[in-house]
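Below you'll find the structures, each written out as structure tokens.
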Structure 1
Amino acid sequence: MIVITIISLVINPFYDANFTPLPARSLSMFANPAGLGIHTGAEAFGTYHLDSDIITAGASAGNIGFGFKKADTLQYYEIGGGYKLPGAFSLGYAYEFGDTSLHALGIECRPNTQFSLGYKITLGETKYMHGGIGIMPYEDYVTLNFEMEYEGISDTFTFYYGARIRPYKGISACFLADKDFHWHAGLEFSLGYAKISGMYSCEEERFSGGFVISAQRYETFVAE
């Protein structure tokens, strides 16, 4: 079970997928299934960590999502859904299976465009909780985030913090770190119906890359 938690901490090149208050559409998989209720649509994503056998992928359609994660010889699958309640709240549920089996519940609250809260808990033997806050003080140009994580089997607690700056439409620079200042920095580019992202992790001295293909057009720097 401890291995499961370690794998869940793998940093995603897409900034939104690392934090419980922020994931959208397919990026909600393995992060917070409640995100599937906030943002509906259809898209798929995949990430790969160079010099290691770690792959994460997901897809969503409407309020339903599916995810896949591979780390060395271990493989995990997740299927889940989200539902937007009247007002600011969204609820989500996901079932993870494969080399493990667990249930996850998530909640997300977005009272306005500048503030977001997220929380996720697993049910069963994993005893895992993950919560955070996201602040967007200047619309989508700056995003600040703080995250707390607790794993009950080994009684470990950690926190993460990060920021995303969008200097121009369709271009984002991201930074995130944990309490020991193991930092990760990356860039993300939107091409309209596709996104590409790259990230460098200082502790592992490793590059990661990812892509998103979406049926919904993202704002982009590419001329139409």
Structure 2
Amino acid sequence: MTQDLNATAMQRYHDHFDNDQYNAIGEFVASNLHTDRGDERVIDGMIAVQNAAFELCGHPDFDGAWHKLAVFCGQNSISFHTVDAIRYFLRRFSPDDARIDDFDATAKGILRTYSGLDDLKTATAHANGVHSWQGRMAYELLAAVEYLTHAAILLLAHDDEPYIREKLKNGLHRITGALYEGVRHSEQPSLYNFRSTYFPDEGDA
């Protein structure tokens, strides 16, 4: 039965494969990585594209390949243009498959999030130089956003959950620090009192 599934999937792949499209994606990936087509990273990326196509064709050995491809694109600064080209290529094998939409959203989500981190770090550094409680509070909030942003990237990448928890914990610690500034120094401290905020626990599962 497994051999039949494999054979059917491979036949479907070959029936819908477009060499020109595939080669164009290879050139795009190489350009994004600022290297030549024979570079190991480009080869890894193209294998990931191929594996995602195999998964969409129903090959049982490539479950989750679309996600690995998305993470590769997001973590290697593969451009939106290239991600779009990959999406169009994958549509050849399963036009209405929701996994292709998830690939596109995951890759672009990780990519755009990484691209914003440098500006966020710069903003955090500038806020740290403001000599007021508002500046200190802004600094803590921006630092919290950085931790939460990393947590979001890890979630999209399906990374280690304890590591995600660590980022969330650090982010919440920074938010608490920001609220202390508001409670201690604002003329309206009640505005920064979030004592009634509820955090879910295992009992909500």
Structure 3
Amino acid sequence: MAVHDLVERAELLMEETRLFLEILRSDGADRRPEAMAFTMVHNKAMITREMLQMYRKLWSSERFEAGIDEERLGEEMSDRAVYISKMLFIETLSAIEHSAKKVCRSRGIFEGAQHPRGIFDASRDAGLMGPERSRQWHDIITVRNLAVHDNAISDRSKRCVIGHLTISMRPNRMMKGPLHTFIELARIASQNYYEWVCSLDGGPSRLASEGND
């Protein structure tokens, strides 16, 4: 069942954010603004996992009666799974935005940047990230904005390649990608945020890389 794959991906996001927190805390300094996002994302991923598990248990129950044919049921299962995953992605980006702004204020950097796109553009201009990472952030933010404001319906023709994901956009149509798109985007955004935090201290992260394996 496809939902099982999403549950595993949500668990992986939980594990990764827990690991990022441990690494930041082990540095010895007060990293609360930097680490805040990972606490929030970990909790959101846990809720997402629990919701997907409940749906999986419901759908696999012998007592479950959908009242619709199998093909329609499959479509509705996918719709629900995508919706839950989309909420995780949107909330992950909100957590990153909230934390990134606090980090900038606490460090007195990028004072003219009011939004994530501006913060990461300023980081690129300061040599803290390469052009590929900058492009990836722009694409992630574009997908987030469409998911929030336009129900994931695109206003442009574009093909986004983010990590191992390919997302196709056509005007006035829903974005297209694999079922796990939003959960994987949440993972990639979390990895990239961790990398950005490490870059502020003048060194590469211990885990993240340009490839996002």
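Here, each number is a calculation from the coordinates, and none is a lab measurement. Because the structure is a prediction, the values reported are computed rather than measured. Cβ atoms are built from the backbone, for glycine too; each structure is taken alone.
Which of the displayed structures (1, 2, 3) returns the greatest value of distance in nm of label points 7 Å out along Cα→Cβ at positions 23 and 191 on calculation? Please list the in-between numbers first.
On the way: 1: 2.5; 2: 6.3; 3: 1.1.
Greatest value across 1, 2, 3: structure 2.
Comparing structures 1, 2, 3 by Kirkwood radius over Cα pairs in Å, which one has the largest value?
Comparing 1, 2, 3, the top value of Kirkwood radius over Cα pairs in Å belongs to 2.
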